[in-house]
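Just so it is clear, none of the values below were taken in a lab; they were calculated from the coordinates. As the structure is a prediction and not an experimental result, all values here were calculated from the model. Cβ atoms are built from the backbone, for glycine too; each structure is taken alone.
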Structure 1
Amino acid sequence: MFRLFRFIKESRKIIGANANVFEFRRLNSEQSREFSDSKLLGKKILRKSGLPVTKVYNIISDYRQLRDFDFSDLPDSFVLKPNRGTGGGGILVAFSKKNGKWISVNKKKFDESDLREKILDILDGTYSLYNVPDIAFFEERIKVNSRLKLFSYQGLPDIRIIIYNKVPLMAMLRLPTKASNGKANLAQGGIGCGIDLSNGWTTQAMVKGPEFLDYYTESGKRFALRGIKVPYWREVLDIAVKASIASGLTYSGIDITIDKEKGPLVLELNAMPGLDIQNANLAGLKERVNRVKNLKVKTAKKGIQIGVNLFGGDVERELELLSGQPVIGLQENVELSTNVSNEKVSVLAQVDTSRSSSIVDRTWLENLGYWKDLQIFDELVASVKLEKNNYKKIAKELTKKIKVKANNIEKILAFRSKKGGYILRPYVKVCLTINSLKIETVVGVKKRRQLKYKILLGRKDLHHFLINPNENIKYV
């Protein structure tokens, strides 16, 4: 609900479609708009300025060149693009080649005749920005950075950064999905994740609608979309601002991807970037433009500093005010206590949203009075043998027995061990004080004496909080 309130609050600060075309695009000169509209010309300008761009293999600008082109010279892996394409249309990716055919997304195969047909469409202007004849070109296929590959479906994720007056105003990580056919395009079903400018962590996520998401589910796997760390974040910001300066764009959307081996690379320049980035960040661009339009910014470094100071962390603070929920980091000092001891201890805990219940180190619980109950648990476990077909049944039977002998153990659950076989784990009542909020809960007991974090905070104990993925920022 707080997202809806935030959306309504920001509505007057949002740049609409008409303003994007008639007001903000005109902030750029005609020459700089030409650099952004032509991918090849944009690459040339950026390369001259020493900025990293993808390598172009071949260019086909007319039907004669297409007729004479030798497709056998193409590498096994490449990307075919229209020079003036828009919205991700006309792009064809070859991942490999087998038995004379290239293999694309979803393992679809295509050959020379398919390529010729695609290039004909590009030359005819089917995918061009203004439906006029276009140019086709082949460029190197980028290998997805391993950190971001986990969240990407058979495609290339990218980062869009809005720059105005050399100042980064807003950023978004775009993730390809099955619905978008492996393209990082929100109009086609991709996911857009807002990014905190100060640290490069994602804050929330959305798909077209807008519909807000907390998790990404694909091929049976489920991942939190909040708290994804964008690699090379400061370098990404630096490249984006320098790209806007090199192209002469006063107002721009710079698209950057991160190659597994080469690091950040500029994909495209946009003189009229899409507006979904405002939904992904739950913030409007209009107010941010007005805050920096009269500033005298001499260097990229100064522009980044201004952007981070003005807009970094802004989303987190306002979400806390709107929702009434305190913001915590991925690591928090937690006060731990039990109902059998007057002592309290302060323990460094780690937020772990992948687990349901919290886990507490056994040593700390023994010191807080649960040593006798845990000893009874050990004796009961030693008397049984866990096997594939009986471990759940035995866990239920032991839960009934231990409640008679050990009042502080609530239940016993059985889990498959990473080393093979099965293990039993007791669950006890404790009180956790997180960010001054006391929570009476039931936690699992596990030996974590040699590990840095003595407590793992699970989802059941986190619904009172918003999670700020930057562990070093604290909001008061």
Structure 2
Amino acid sequence: MAGERRPTRRPLRVLHVAAEIYPWVKAGGLGDVIGALPAALATEGVEARLCLPGYRPLLDAARVSDVVRLATPFAAERVRIGLAHLPGQPPAYIVDHPVFYDRPGGPYGPDSGEWPDNHRRFALLGWAAAALANGADPRWQPRVIHGHDWHAGLAPAYARAFGATAASVLTVHNLAYRGWYPASLFGELGLPPDYFSINGVEFYGGVAFLKAGLFYADRLTTVSPTYAREIQTPALGEGLDGLLRGRQAALSGILNGVDPAVWNPANDAALPRGYGVADAAEGKAAAKVALQRRLGLAIDVDAPLFGIVTRLTSQKGIDLILAALPELVGRGIGLVVLGSGDRDLESGFTAVAASSAGRVAASIGYDEALARLIFAGADAVLVPSRFEPCGLTQLYALRYGALPLVRRTGGLADTVVDATPEGIADGTATGFVFDEASAPALSAAVARAVGVYHGDRATWHCMMRQAMTRDFSWRQAARQYVALYRELVD
């Protein structure tokens, strides 16, 4: 009717709960996601906020104003919850409890280890998020709490126990990390006694934070559609496949993205010169020479150069590369490795680099500028993972025109189009894909790539251009999350 007013929607307020955020605190891809997704959601009209542990880098990055002091099971004193405005990010609630979070080392422990009280550290994070969902800040109350990985797994459980009205979402970034602790520690978590049940947080006689989130959250997501299917199988379900099959209607896969402003070869200061789709061949040739010179490789623009930027673990299939390396080097390729992890793998690559000087270089550790130079200077990037929830490495490689060579699993299967005759003919191919997790299968895929590189450089350049124009921006993911939130709250 004329003059009739339509009801206005309430603001869609979403609280993201996580243990990392790039660039201040990062141990893996989770930090990259949290550094980009909430900000992307804000551009889609979501009132996003963050809930983060009070790590020293976050406290140093912004002034924190008091919001509330919470009574919790984790400290005799009330725990301070503050509000900070980190550069380029939505407002962030900081759980400021120095005895838990102001420690040397990474977010989870010294070096690559874990702190023995991580169950209490991340239970407090979930407790604070649930309290905020229950109105702890009277000026801003979320309609959805969105937890990420096991560190936030108790947030939906506490929200249920508190009787919070907010809906809850849990995103699984890697099911292999479940946050399991002995049953003897359950009493320290402040959950109702009946929550220690197979229909609750109990998992193989202990407490699993991730299991709690999978059971109590209203909706579940993973970071790629294929991984959402894979984790419902015994092979990749990590003992939780039965629960996930039972919650199939609540489970979906939303592919991660990359920030095209952050990962952009046209204006990347780590490169000797910027380049775009039109001049990618010239730009990558300059980056290849710079990379070869920096790592002491023979300067050879025409030899195919393969890159590896990853954690050196068996999950990433890095042992397959090491097993195939003598054959690969025999094919005349160059190889650059950047990463750290398993000591045997580190030593293996270091030894090969020493015995194949000028052809193979290994840099143990992580260097952001070097990673970017590898994506720009490498012709192809190897990602032969045994499983890969989403993977960001192949997305960065695509942006920089380095063709990913990947195993067909998880997000790798969802993002890389194989250079089959059909894919080459119709111009959709963006990389090389193989199936079996074995060194011979990897070697065969490398042989295919080298054959295209040497035999049909025009096709290679066409694949580069197609790779660089694929849209894996966060806007695509943000819109899918908004639709999911709307389903929950409307």
Structure 3
Amino acid sequence: MNRKLVVLALTIIVYCCSITPARQGESSTKEDRAAATRVDRVVKEAMLTYKIPGVSLAVLRNGQIILLKSYGLANVEHQIPVKPETIFQSGSIGKQFTAAAIMILVQENKLSLDDKISKYFPDSPAAWKDITVWNLLTHTSGLGDYPPEIDLRRDYTEDEFFAAFKKAPLDFAPGRNWNYSNVGYVTLGILIRKVTGKYYGDFLQERIFKPLGMTTARVISEEDIIPNRASGYRLVNGQLKNQEWVSPSTNSTADGSLYLSILDLAKWDAALHTDTPLTQASRNKIWTRAQLSDGTTKGYGFGWHILNLHGHRLIVHGGAWQGFKTHILRFMDTKLTIVFLTNSWETRDFKFARALAARFYPSFALPDVNVIPDTDPKMTSLVRRVLMQFNVGKVDEQLFTPDVLRLVSIKAIQNKLNAFSLPVAIINSSELVGISHENNERVYRYLLTDFGSSLVCTVKLTQDGRISAIEVSSI
């Protein structure tokens, strides 16, 4: 590990930690305050382990802040500490604001969840004829991620984005399945302009951010002068680097292109306990699991994952973009909310979120497994790809020796992975915990972590780089 990076991480934790006194709401309890004081260790360990420059954190009960803390550096080059006013990029937690904007229009009878989007996009492909507004919100439209021809370093108009989306085939018939779709939410942003005549970011300002006093919330702009803006970071060969550059238009779409401070999100959480800007009926719809055409349900509503874990009902969402990782967890039964914003792509956000939750609810405690440095990232990438293939039940046979797929049940591994509340955790949480050698083969063990459970994946690799055995087990 780079010595300068270790020194930097230690300096960040020890000398740049600033604390804002908690605002004690009437609903705050002695137990809350005691649990809140225990989060320091979780944050500092995560910062040191994953080389996170800065963290902004809030814990709320009934919409009232019981803990508000800032750690580390917002900008490493200029040694600027994080403070509550520091602005981070949202990543996909911005989707809940796009969903809220759509529901405001539904409340005002300006559109319906059952509307076919062809009503607003008459030139949409024939294959889209059954896609509804509800399908876009719930990721059940069949639209996937950005098509390959979209270059994130090139500027596009909304019409150019939409023209590219129309060329891509659907992954499945609308309502038949679920697949996380950034394209669906970009399309919702374009729809907001169709209905209101306003850019979705302007609509958010007018109807959500300004009324709630979210004074620093806005769409990303690298051109504007924005006080307290954090920088995003990544590690390249152990060296801290700035975030990669993308075009201004790529950072202006409705799938998660916002600037937010922890204070903005605290005000947003408080508003979700009221009927402004969203009525109780709208919030109920937002937090209802999507039901597919065959009657099965998926743990996603409108811009929120919906989970039942360890006796708690949670609505959660994370974000990951341009050197930032973010998360918001709302425990619906106990009205506890945990929010964090970080400026490092290396943040293991699922594991971090779960560790914080465990300070309040011990049933979320992480397993006692030691992670080791990953000296073979190509192998890690291969394992992640294979596990995602198992998760959907389709694997590339060329990655395996001839006998392994005959001996290994794809369905059995798929069932193990289905224990995860969020399949994306397979990619975002995998960490190396062991390397050994058996009969001239390399053996790798990986820890996978999501909000409610942990798995260990063991993979054996032949000398020519093919998988000869794979096993997934619970901890």
Out of 1, 2, 3, which structure matches 14.0, 40 when Rg and Dmax of the Cα atoms in Å, for residues 392-455 alone is calculated?
1
Say we calculate distance in nm of label points 7 Å out along Cα→Cβ at positions 64 and 440 for every structure; which of 1, 2, 3 gives the highest result?
1
Quick check for you: by distance in nm of label points 7 Å out along Cα→Cβ at positions 280 and 384, which of 1, 2, 3 is greatest?
1
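Given 2, 10, 18, 21, 20, 15, 9, 4, 1, 0 as the derived value for P(r) over Cα pairs in 5 Å bins from 0, in percent, for residues 128-255 alone, which of the supplied structures 1, 2, 3 does it correspond to?
Details: 1: 2, 10, 18, 21, 20, 15, 9, 4, 1, 0; 2: 2, 12, 22, 24, 19, 13, 7, 2, 0, 0; 3: 2, 9, 16, 18, 18, 16, 11, 7, 3, 0.
Derived from 1, not from the others.
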Identity of the structure behind 7, 26, 25, 20, 14, 7, 1 (criterion: P(r) over Cα pairs in 10 Å bins from 0, in percent, for residues 160-399 alone, calculated), options 1, 2, 3
2
